[in-house]
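Given below, in the form of structure tokens, are the structures.
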Structure 1
Amino acid sequence: MMRPDDAIRLLVDHARPVESTESVPLKDALGRILAGPVISGVDVPPADNSAMDGYAFRHGDLPPSGGRLPVSGRIPAGQAPGDLAPGSAVRIFTGAEIPAGADTVVMQEHCRSEDGAVFIETLPPRGAHIRPRGQDIRRDQELLSAGPRLRAQELGLLASVGLGEVTVRRRLRVAVVSNGDELVEPGHPLARGQIYNSNRYLLTGLLRDWGFEPMDLGIARDEPKAIAEALSGAASLADVILSSGGVSVGEEDHVKAVVESLGGLDLWKIAMKPGKPLAFGRVGDTPFLGLPGNPASALVTALVIARPFLFACQGRADTLPASVPMPAAFDRPGGSRQEYLRVRIRPRGLELHPNQSSGVLLSSSWGDGLAVQPPDRDVRAGDALDFCSWAAYR
């Protein structure tokens, strides 16, 4: 069995990023993957401006002890200023452009005005409270390189340099196939031996949250012919096929053999728990990822193994989640495989869900994320474990 880190590297090395791009309005670009570098065409701010409400004046017009200057004008934000009259000050507001001839702003709290003049009691340093042109961004500066997923911060940044549209990669199309005669859709009654198809909603929800375009192809029966038809159809429609169930070693687990017959298999079985039976290969030329059928296993392998591969296929730069060390609040013996434990954060450390079975999906809603227990390592209360919150997997 391959170690999880080695499996992730193998998959990412096989990823072929989506090449086609599209231009979208900035308001619709949240969560999209930037296709190329963005170069600013302007300075931000575009001119020197006031950081405070106060008065703008020429520093050399007053002695160090301060003094009186007549007020020759008023400049609100958004109004183009004229030149400063020599020997005078102008009332100015936060964000307003500094007039030519002025080089300093005094805060309104540090002066007093009366009879058309301002008394500056303490002279501030030359250049005080002025935000210079280009302080934030310079013209021709590279703002972003290709690859990041655009957040609200990036949308604001692009708007600040006047971009109304942005070029992004086309959304990755991921076909989702559920395998199993026992599966029934929610909303229908269960017969004996049947279960509801939770993985369909789990996986399509993750894919939407990650910014992809899920293509829900429903349930494939546990028959090689039906599975082959479902996977072949998926290969003609999608960039990647993501299936759940049917990749273990049971007599009714046909997916592995079907994938080998339609293309090839590069990986099967990973030394992780939950989630050992995971297949990676090709259906024709379309990448295929076969996740386990147990819902907790499907979730963990989707987050840990499938996510970096899919992000690389989308052209996203940050494929791995950020983890932080946190103390365990439990004792637990180690096993031969690396374990991904459903835990939640409590004042004394990470609390372990009492049932770590591969079929217990409630543990994921109960928990705050996954803690990693390396193979062959016993955990004692107080030991530091790498922890990834659910938010880190977005």
Structure 2
Amino acid sequence: MNESVKTHKAWLLWGVELSPYLLKLQAALTYKGINFRRLPAYGSRFENTRVLLNLERAKKNKEVTRYPRFRPEFDEYPAVPFLSRDGRHFEYDSTAIIQHLDAQAFGRNMLPDDAAMRFIVNFIDEAFDEFGLYLVHHMRWVASAKTTPMGQYLASELKTLLPPGGAWLIANTFPKRQVRRLPYLFSVAPKGYKAGVKRSLTPAPYRDFPETHTLLNQSWEAYVDGMEKVLRQQPYLMGEQFTLADASAYGHLGMNLIDPETADKLSRRAPHTMAWLKTIRDNKHRPSHITQKSGEFKLNPSLSSLLNPMMGTFAALMVQNEQAYYQAKKQGRETFNEAAFKQNKAIFSGKLRGYPFKTVVKSFQIPVWQNLKAQWQQLTDADKTRVKSVMEMTALFDPID
């Protein structure tokens, strides 16, 4: 263990509780025993202003660091949260930061040495980051839209950076903005949808896109049921030790802890998972002594109950997104992601779990999927067999002829 974990000056974690990636990184830093302070929520107006100016300068000069770097065409540079060790230099991408800290021997490792288990940890992490994100935003802005306090939370965390009246404006406009963005985040309402809330927060159908509420509701339930089955048998997803997979699952599912309807549904459907989320939220997942012996990793057969729904949603979507990306590139498309979505460009159709969908090509998901496929190809036949014992549809990782 690097002794600086105990002795270094508090690092700065910049972001808001709105972000599942902030919750994920916060849980990881806590587990590793790294001393940090979260800004802007717990900073003064002077400190927050100074750090924000340094951050904006770094972003403008493209000096915010990611390990390893993405090729520019694949990156939405940069995305929150940010980690700074000195208030002047910043890192981004929660997964990359955690992996980099592991490589630097900061605190407890969060990735197993065992290749098969490491692959599964990375797969779960990316599945939550890229598809679980859609599920939890859907559960917040559809299932819990009428009661979520996220607008007020966001305003409170940003208050030291806002002019008079700014907090009120954000608290009242941010929820409406997020509901409008739902189709980009894969959540499309059926025609004639009635949410039982005031019209401004009622998701509307989007162009000729098929509804995806049914798909997302069922997928959320499948992910939660899979988590519950594993956590009934062991303290963490990979056994007795907290990993990157746990941090990612917590970041996304933990995001909904403040959303009354979704939190209630989660508590009733998956009580072990709810208790697990609260344990991490309350920072009780960190061992009392950072040097004590690590728990054992375990490839529990019950993992299939989580991994298989992820293969049918996340992995299946990544395959279709990658194919659509290269087809769009052949047609001369250069704009993707939210910018293309607003222009109704680079749109493709597909199916997940038998349900049709339409969405925009997301170029930042290309390296995510390519990296997972590369990791799969590097596994030995014996390790692939072990992964296949808990995961179906692994042919999706094979090269397309």
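Values quoted throughout were computed directly from the atomic coordinates according to the rules given, and no laboratory measurement underlies them. Quantities reported herein were computed from a predicted structural model and do not represent experimental measurements. Cβ atoms are built from the backbone, for glycine too; each structure is taken alone.
Structures 1, 2 were shown, and volume of the Cα convex hull per residue in Å³ at 143 was computed from 2. Highest-scoring entry among 1, 2, by distance in nm of label points 7 Å out along Cα→Cβ at positions 193 and 345, is 1.
Computing distance in nm of label points 7 Å out along Cα→Cβ at positions 33 and 257 gives 3.5 for which of 1, 2? Of the structures listed, the value fits 1. A value of -14000 was computed for helix-only ellipticity at 222 nm (-39500 (n - 2.57) for each DSSP H run of 4 or more, over all residues; to 500); which of 1, 2 is the source structure? Label of the originating structure: 2. Quick check on the output: 3.3 is distance in nm of label points 7 Å out along Cα→Cβ at positions 57 and 185, derived from one of 1, 2. Which one produced it? Label of the source structure: 2.
In this comparison of 1, 2, the computed figure 20 for relative contact order in percent (Cα under 8 Å, 6 or more apart) is attributed to 2.
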